[in-house]
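Chemist: Scrolling down, you'll hit the structures one after another.
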Structure P
């Protein structure tokens, strides 16, 4: 199947509608979580992950459990992919008893291919929103260190050199700010 046919057959509407509940969740950099979910989807499309509907659907709700305490059961019946989407979202959700470092290490060491791809796209979106007017030098530095230590190795693990290049470029550009 060619890319156009794959995209024509992709049903995202139930996930987009569900993701609108994230409009009420503000982001520190401005805007809201709904736009961040869409930015993450856009990054996956930019990198041509057309043939993975679970990954694309999960990108639209990847922060919903963590940021809104959304009931996972409310996603189950969106379509036939609901159970797999929930599984991936849970895999990329940081638990309350995990530090950020433990969470990133878990995904790097034991995460599925999809979880690593989703986390890379999520981090690219987050890095583009990382600015001195919303984050301290220390917070930016820690975030960039985590990107180098965990996220770039995830990009290498999923064998996506374009992710590696973009993440490295974003780290370099953000380091110039601090």
Structure Q
């Protein structure tokens, strides 16, 4: 009942989804080994603070990155091949409502995707499941006193996706039997 669920994370040149660029995409089908990850070349040099946070360097993007066009097209092909697009596609991201989903909508517009997407911000799930927590940041939820998860490479997209998947799995355990239930419960949080 969670088969059409995608977990997503972007690393970017900054925090403004209208002016900054995506430098890394990671996506994974929930409870599956199907995943997509790539670095993306950017037109401008990375700010020192972004390099400190992500450990992604200009040199890495030059050597390992692909063009934005290639990255977005490959990401779209991953979605088409891994999910049943005749059914709603549930996309999870931690802090997705104010960050990842805005970038994603831009990508989907460029790809001209016409699919039924239902967005689930795992911060909203945490607020529902953990109402007494003061903070719902990924690092907070990883703490040994909460979900006891180690994010091996925080602020790298695939590591954050895998960590989000583990946290989400613990939050829904014995509470929800389908992704539809999760979506319906937190849709307006």
Structure R
């Protein structure tokens, strides 16, 4: 069985954007799908988020897929740096990696302020997918380009998708689901 974990971003929660829809879709495909609530914006630190994730560590197996939106994508990178288990796939949606401008940089820098260990990240995951928009008001396109380049994968550019959130019309995210299905 494939396990899926969806990581929200700054000031986010499990019931926002396309997360409930994707959870329902993945569960219909037989995936155990979890959307943890991380402390944000108060107490938003890498250590605090890792502490929340400890409750889900047994769910991270070779058949796991991880999905990170916004800061959740940067957190996903930090998780892959620490993993001992090589997972099936990682999906990054509008993830900041330190290329300015980033609207919430001050709150995000605890996650992205130091270099990523790209070799370890690439070793701990078999498939990478990076989604970014050309008009994201929070995380500049340079982040998506940098992330795709470092991971050795193609950037999936979605024109006029903003930050892939409800405000940009993303209560559903069909393209993401299609790419996830390709790994199941």
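Just so it is clear, none of the values below were taken in a lab; they were calculated from the coordinates. Since the model is a prediction, treat every value here as computed from it, not as a measurement. Cβ atoms are built from the backbone, for glycine too; each structure is taken alone.
Chemist: I have 12.9 for mean count of other Cβ atoms within 10 Å over residues 111-118, calculated from one of the structures P, Q, R. Which structure is it?
Modeler: Derived from the structure labelled Q.
Chemist: Sticking with this structure for a sec: Mean count of other Cβ atoms within 10 Å over residues 55-62 was computed and gave 12.1; which structure, P, Q, R, did it come from?
Modeler: Working through the options, I get structure R.
Chemist: Assuming -18000 is helix-only ellipticity at 222 nm (-39500 (n - 2.57) for each DSSP H run of 4 or more, over all residues; to 500) as calculated from a single structure, say which of P, Q, R it is.
Modeler: P
Chemist: For which of P, Q, R does distance in nm of label points 7 Å out along Cα→Cβ at positions 47 and 167, calculated from the coordinates, equal 3.1?
Modeler: Answer by label: R.
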